[in-house]
Structure P
């Protein structure tokens, strides 16, 4: 069975959340839903997600705050903002905070799918580049260190990822 893209969707509008989740599940996404920012952060800590689809305007913790926390805690997670209350200022701010894309509601489903695909490709590229840098560092260490020195250096590299 092929790997499904793990997607976290955060929106306080439950009917919208259920509807979009169902449509994306039919496209083979592994969808987890959260109805507010705090729940999203907890769910993200428990599971590993590839992508997040995030509403901006929510009671309590807003989407911008959630974005900042998710990007800080999950360096390879790509976040797409999907909002009905967008502005140029919030789009610029979210982009500075690391949002992959910023889409308006109502959304065009095919456009959303294309954005999700592009975000997943960007995630994989970042992850593979990081893995390649780690492998290059291990190779460099292997040529100039004792076996114990290599193990210590590999442990340090591994600890950086935890």
Structure Q
């Protein structure tokens, strides 16, 4: 099972558009792909909703795709809260992950990708080496979630192909 996580709880985010794109592209090659949108989800505490997300998605997932926007030089706290409120050993240990950074600026959330890499290393998650920082996101992804530049689409396709083999 693969779960794509849109790493923000903001409404109408570019992150969700990118996560949906990855979900669609992965689903074309893998029979069991899910999208976890954190918008409106009570993951900031270990309550019933968080436990259900953990049971349905986090624990059974073998591979995660984390799509993370840049928030103040890192990634959103809601994503970290979700991780912190999960059963770390069952949800994360010895699984695999692919990272995608999203930013309106020119660095594509490189710092956030580095921060998450360190956290996932601590959680014993194996990370695909090919981490994509998507910079100037509004020039790369359209309003309907379509990829605007052929080179960007090729880069995403290559990353997905590598992840499926990972």
Structure (P, Q) behind the derived value 1.6 of distance in nm of label points 7 Å out along Cα→Cβ at positions 35 and 147
Q
To which of P, Q does the computed value -18500 (helix-only ellipticity at 222 nm (-39500 (n - 2.57) for each DSSP H run of 4 or more, over all residues; to 500)) belong?
P
Using Rg and Dmax of the Cα atoms in Å, for residues 11-90 alone as the calculated read-out, with 12.1, 34 as its value, let me know the right label among P, Q.
P
Suppose you compute Cα extents along the principal axes in Å for every structure in P, Q: which one lands on 60, 36, 27?
P
Given that mean count of other Cβ atoms within 10 Å over residues 19-26, derived from a single structure, equals 14.5, which label among P, Q identifies that structure?
P
When relative contact order in percent (Cα under 8 Å, 6 or more apart) is calculated for structures P, Q, the one with the largest value is Q
Who wins on distance in nm of label points 7 Å out along Cα→Cβ at positions 27 and 59 among P, Q, i.e. which is largest?
P
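Each reported figure results from applying straightforward, stated rules to the coordinates on display, with no laboratory input. Here the structure is a predicted model, which means the values were calculated and not measured. Cβ atoms are built from the backbone, for glycine too; each structure is taken alone.
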